[in-house]
Structure 1
Amino acid sequence: MAATLDDRDGSLTLTTGDVLNVSFTACRETANAQADGSLSLAFGQLSAAPTLSLQAQVTMVQFTLSSLSSSRSVRYDGALRLTYAEPAVDTTVSELLVGGADTLTMAVTHPLYTDTVTLRPGFAAAQYGFPPGPAGPNSLRTRYEINGQVASKAAGGWVSVFSTVHLWQYVDVETHPSSGMIQVNGELGRVMLTVESAHDVRVDLDTDAGTIASKLVPWDELV
C-alpha cells in the first residue's frame, strides 16, 4: 500500500481540505482478504476532539476487494460521500451517500453469479456500532440500514431497495446479520428478504396477486 497526502494548507498534518490518495497492490488485511486499486479521500470536515468525526468525498478507481478462498470479488468505480464518527466508547456511526452528481458502479463476481450493479444518486447506507447489550452474546453489535435505487446489468433494469426492519449482527460471533428485513421493489413485483438467522435468509417473491414463491437461502449464496 502507498499513500500520499495533498497537504492543501501546508500544515504537515491531516486537516479539513486535504486530499489523501491511497493505492493498493495485493494488500492483505487477512490471509484471505485482498485489496487492489486506488481511492482518494477529500476531507470536507475532520475533527479529533472531543471525539473523532470526519466527512469526506471518496473516489474509487478499480478498487477491488477479493476473497482469495471463495472466488468472490467486488470492484468499485465511482464516488460517494462518507461520514464517520465515534461519539462514545465502542460506538461508531458510518454513513455512505451517493450524491446528486455521483454514481458508484460495482462489478460483482460470485461463485453463483456475476453482475454489474450501479448505485444511483441518492442511494444511502448506514452502519451503527454499539457496545454489548444486557441480553444476547457478549459481542459488539452492528445495525445496518439501506435505502435507494440500484441498477443491475444482468437484470436489465433497476429496482428500489430499502431495509424495512433494521439488520442486526453480533459482529464478534456472527459472519452475517441474524435479524432484519430488506424489500426490493421492481416494476412487476417485489422481493422480500427476511433474515431468519446468521446462516439463512427467507426469500419471498410477491406480485399484486400475492406470494408466488418462497425459499430459504443460505447467506453465502447471496453475498
Structure 2
Amino acid sequence: MKKILLVEDDPNLGLLLQDYLQLKGKFDVVLCTEGDEGLKAFNKQSFDLCILDVMMPKKDGFTLGKDIRKVNTNVPIIFATAKTMLEDKSAAYDLGGDDYITKPFRIEELLLRINAMFKRVANKGDQAEEAAETQFSVGKYTFDYTTQIISSGDEHQKLSTKEAELLRLLCLKKNTVLTREEALLSIWHDDNYFNGRSMDVFLSKLRKYLRGDSNVEIINVHGKGYKLLVS
C-alpha cells in the first residue's frame, strides 16, 4: 500500500481528503495540520508521496517542501494552495515540487493527479532498470550492449551502433512485439520512410549474425513490427 503524507492546516478539509484517499485510492494517509509536525512525521516514517498545503502558519508548505528535499530528493511532492499567481506556481516547481493544484479543487482531480504521479514514477523506474540492462542471452549467443559484441564460444561479431541499439530493443522485448514506430523513434527519433528502409537493412544484418542458432529468429509481425523469438 502506498503511503502518503498529507499536511493541511484546515482540519476539516484534511480529514475529508484523508478519508477519501484511503477509501477510494486505497492509500495509507498520514495527516498533519502543521508544517513542523509534517517534517517530524517525514523524518520518522517512509512516504511514497507528499501533499503539502502552502498557506500554513509558522512553517508554510514551500518551506516544508524545501526541508523535505534536503532529506529526500526523489519523493514526489504535490503543492495545494489558494494562490493562483504564476510566481507561486514557479516557486513550487523551483523548490522541487512535482505538481501544483489550486484550491478549491475537486477531490476526484487530486486522486487523478496522485495516480498519474505514481504512474510516472513507476515508468521512470522501469526505464532506469532497462537502461541498466546491458548483458543479454540470445539462444547460444551472448550480447554485450556496452561493447556492441555478439559472442558464441570463440566467435565474436562487432556490431555497429545502430545494430546494437536495435538488437538491444529486440532483447528487451524478447518473444513479444517491438513495434516499428517504437524502434524508429527510439533509435532514429523519426519514423519516416527513409529511416524505415535503413532499419530493414540493419534487421537483415542481425538475422545474418544470429542464423547459427535455429532456435533464434527475428520475424516480421505484419502491420505491427518485429519479434525476437528465442525457444
_Which entry (1, 2) yields the derived value 0.45 for FRET efficiency 1/(1 + (r/R0)^6) of positions 1 and 57 (r between Cβ atoms, R0 = 30 Å, to 0.05)_ = 2
*asked:* Looking just at distance in nm of label points 7 Å out along Cα→Cβ at positions 33 and 65, which of the labels 1, 2 belongs to the structure with the highest value?
replied: 2
*Origin of the derived value -0.79, -1.08, -1.24, -1.65 (log10 I(q)/I(0) by the Debye sum over Cα atoms at q = 0.12, 0.14, 0.15, 0.18 Å⁻¹; candidates 1, 2)*: 1
_Using distance in nm of label points 7 Å out along Cα→Cβ at positions 73 and 97 for the comparison, can you identify which of 1, 2 gives the largest number?_
1
_For helix-only ellipticity at 222 nm (-39500 (n - 2.57) for each DSSP H run of 4 or more, over all residues; to 500) computed as -15000, the structure of 1, 2 it came from_ = 2
*distance in nm of label points 7 Å out along Cα→Cβ at positions 161 and 177 computed as 1.1: which structure among 1, 2?*
1
*For which of 1, 2 does distance in nm of label points 7 Å out along Cα→Cβ at positions 9 and 49, calculated from the coordinates, equal 1.4?*
1
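Since every read-out is calculated from the coordinates, none of them should be taken as a lab result. Remember, predicted model here, so these are calculated numbers, not experimental data. Cβ atoms are built from the backbone, for glycine too; each structure is taken alone.
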